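No value in this document is a laboratory result; all are computed from the given coordinates. Being a predicted model, the structure only gives us computed values, none of them experimental. Cβ atoms are built from the backbone, for glycine too; each structure is taken alone.
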Structure 1
Amino acid sequence: MPPWTLMRAARTARPAASRLVLGALAGAGALASGCALTATAAWLIVRASQRPEETALAFAIVGVRLFGITRPLLRYLERLVCHDAALRMLGELRATVYEHVIPLAPARLHAYRRGELLAGLVADVDAVQDLWLRVAEPVAVAALVSVFCTSLAAWLLPAGAAVLAVGLACAGVIAPLAAAACSRRAQERLAPARAALTTATLDLLRGAPDLIAAGAARAELDRVEALDDELDKIAARCASAAGIGSALAAMGAGIAVWGCARVADSAQRVGHLAGPTLAVVVLLPLAAFEALAPLPGAAVLLAHVRSAAARLFALLDEQPAVAQAAITQPLPQGPYTLALRDVRARWSAAGPLVLDGVDLVLEPGRRVAVTGASGCGKSTLGALLLRFLDPCAGSVTLGGVDLRMLCQDDVRRVIGHVADDAHVFDSDLRENLRLARPDADDARLVEALRRVGLGPWFEALPEGLATRLGQRGGALSGGERRRLALARVLLADQPIVVLDEPTEGLDPASAQAVVAELLDAASGRTVVMLTHRPEGLDLVDEILTLTGSGRLRPAPAGLRPADAAAYQDAVAARAA
């Protein structure tokens, strides 16, 4: 792991640096006030037992009241400032991560499982901001309080200060190092175990109907329980390590108290130390070690913070598959011709070419089907058209302008996408449609539903547009989900539509009906249908085949609509 990972994580605190410093000073002041309160109260009790003049106790009485008031006030100030700093840091870091992750989709996030990405975006961001609040601040506070207490002990009894310094070193350095050593391996396994449990839980919840139908639900539950047990064991090891550190720290505190009592007693016997001062020297270590109590836990947490920061920065260092040009050109006027010329494309710099020399011209209003076996590169072609991916050679132009010179939002205002697994949010029908046009009124939303063949379905809904669609559109069938996605395209008024596997998962009769309805609703628009199935090929203007070598070939001249299914089967057989 790079040594500068923690330094990079520390720089995330810049927006709240002044508040963090103020919080650390307030925390140190609160603990120093506690030490001073203990010392003053000890001196006052012993001195009062000697029945001196009341004026001799006035200063100590005022000190007890002062330190008793300042301690909770400073503690409250520390909590207030540190929580404000934590929320500012968390907000800034989370916004930075989200802003960086959005351009990575979908080309650069395929290596991350949803559960791992979810756990990372939540837990790793939280862990990084803990570097200051639960690691750096306790260390700074402990250092300041240790210096204060040692200085006070040195003023009263130098030998006692030496004993106190040794005890503080044992509790503040040796104990945390021992705790970190005991927990290092467990902390490295903690985040991956948590991510695995999150992933398994999401898979279980989302796939529950299929698992129950296949009789595999019990096995999946057992797997989740096993992962949960493993996570509990790792967490227990981390807690045990922190407990070992705390025990060593308590042992150091006890030894320091015993040592200070011995040297203070010797000094008092020879007349170098008064009785009230002896009480101060003996009790001061107990108050001082309060500042060192969080250090073993902070040392255990440090390993977790380091590994979380490494994972988070690895994600932040990912480069998007497409980059916004420094100077963009304005969107040309329609109607739009979309053209690919000698395009070569791969998903990563070291990966194989998926498309190799593709040429395709889509005139306005033309309907083209691109067929081919699964895995031949149809989705890659769709990603190029939508500018989810840039070609490594050749060009993709819209109205004669290279897509790389256009603003990405402008490209997606012209080109719409209807995916085979179009995402449906767990909200109502109205909000799912308004993703495409937030200012659309209900009448316009209903009209879009009717245009894509969802009129009868909508009229049967008791709650109309307020109907909740469930998690990932669980209340919709596959065909309804595709029609809903097309309704969004119609609302956004996008003149070019990419239909990506619109018949996936449907029986032949339903597939033919869905394609017919989609094409009818997209009347007047340029349509690119990417499919490996024959349904709907008789409804387009041109059929092209994407071969296994990454090239487009036209269908045989004179191909009749009735021959489309046989032709598609032959193409798939040759590709196999």
Structure 2
Amino acid sequence: MKSKTSLFKQGLILSDLKRYWWVSVIFSLFLILTMPMAHYMQKFNINIDKSNTQYIKEFIANELSYTRGISAIYPVVIPVIIAVLAYRYIHKGRQASLYHSLPVTRAELYFNSLVSAVILYVLPLLVNVFVMGLLNSFSFLSDFYTMGLIFKWFGLSVLYGILFMSMTIFVGMFTGSAIAQIVFVYILNLLPLFFFETIKINLSSLLYGFSTFSYTGLYRKLPMTMLLSNTIQHTPRIIISYIVLSLLLLVGGLVAFKLRRPETAGDIITFKPIRPVFIYGVTVCSTLVGGAYFLGISRSSVSFAVFGYFLCALIGYVVVQMLTNKTFKVLNTYKGYVGYALVLIIMLLGVKFDIFGYINKVPAADEVANVYMGYNLYWWENQDSEKYTNMSNDNTTVYKETSNIKNIIELHKMALDNRSKNGFSTYIAYTLKNGKKIVRYYSIDTNLYASALGPIYESNEYKYGRFPILHQEADDIKYIQVHDYSNKKQPTVISDKEKLKNFITEMRKDINGFNYEQLATSAEDKLWIDINDNNDRIVSYGVNSNYTNTLNWFNSNNYQ
């Protein structure tokens, strides 16, 4: 009868658990102290009238759902450490030779190290689930915990833990250094964000009017970025994609593990074809950082930026050559830097002479479906989402009237002709009829560009967006608060519907009669009015001497 073989080798797993059990113990203690114990201590923060009970309940629920709190830090750190320890032998020459001499296949070695890592990570999670379950059953936390919420936290912890663990294992196969493995894992997640943001900083100074979407890039949707910024949504699609990604990384790691040579232990990069990618990747990043740094300290001096590009590119290139070749004698690699410098010169000349026509690109009015002009590009990007559907603050108007589109295009042309650095920072964002978008960023001087801004500011479309009171009725408003900071009186609250109707009428008279000068220049505010609508959204107005009808109404009703 043939003997059956299995990937599961109890001796290898027990050996890992005996060596690294302390990681699980420390992790368990941190989990208990920073989550259930910290939650239990909230009993001292519950007021006698229980006014902040709802806040504490929401905080705990958000933490257990990975949308707030310290819980998001653990799967980003602990699985990485555990995976590095479990596969530590591949970075040590003697240990690598010893392990590969064992009567087991590479697949068995890989699988058993993975099982050890998963056990070391999951056991503390189970301990924490048990502690939270006890507190849910025998303490006041039963008002804040539910078993469904506890198991949701456990499931998400396992999901993220396995994901970042699989990333660490995959990356570890391409380097012979444990330190480099840890660094590369975070680079893999954060480099795209760093790369595009530094490009954005550099191009903002090299290309007049350069701007791009602020939060919609794919690089902002990477798991670690979203988890740490608390912007992730746990939809079935996201969860399935993370499971599939984990499996692909583990399979890729196994393939690389089989191809990896034990003698590469200690090398920064274990596969020679990847070394040029690593070398020039570091050089490019050094170039971008150098440019951004010199632009910052020189107040956007292009000549200083160019100096920074070549200096930091040289530093980055020399350092990475020393690391990969394990020697200080790297002068023989100068040809690589010379080639890179020539490419960099060509690219800088292309940007300098704007060979793609980026700077002077202005769409024709008949090509534009609508255009946004304001300071809040994030609102423009998310205006169709539920969170921003009813949002309306200063300069959150999307212009659709042909006259306003033409006037904004005229303003755009004037900005290109004058290139003024004075004024308010303003985005001009076009949505074309073919679906494409054009975004530019300029400093707009209200005096210099008055001829183009005047008709826009005086239009009903502008006022409607800037002043929600023009389309709010008394029934839409819960109450208003009137603050007079010239005295120390408590704010006056007005909720009577008839008085609100009169207030709205008088304020509309003022706003509809404002000309460009009154809208663009600031006068000293006499009152500050907070309008709270039925959705608990507050819009504030500074009422100055231009609001004659409004001020007269307040005076006649003894509200001042």
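Details
- Set 1, 2, criterion relative contact order in percent (Cα under 8 Å, 6 or more apart): the highest-scoring structure is 1.
- When mean count of other Cβ atoms within 10 Å over residues 349-356 is worked out for each of 1, 2, structure 1 gives the greatest result.
- Structure with the greatest value (metric distance in nm of label points 7 Å out along Cα→Cβ at positions 37 and 381, set 1, 2): 1
- Each of 1, 2 could give distance in nm of label points 7 Å out along Cα→Cβ at positions 205 and 501, but the derived value 2.5 comes from 1.
- Origin of the value 1.6, where distance in nm of label points 7 Å out along Cα→Cβ at positions 245 and 293 was derived from one of 1, 2: 1
- Value 2.4, calculated as distance in nm of label points 7 Å out along Cα→Cβ at positions 333 and 525, assigned to which of 1, 2: 1
- Which entry (1, 2) yields the derived value 46 for percent of Cα pairs over 22 Å apart, for residues 85-164 alone: 2
- Among candidates 1, 2, the computation of distance in nm of label points 7 Å out along Cα→Cβ at positions 21 and 517 that gave 6.5 used structure 1.
- Which entry (1, 2) yields the derived value 8.8 for distance in nm of label points 7 Å out along Cα→Cβ at positions 269 and 485: 1
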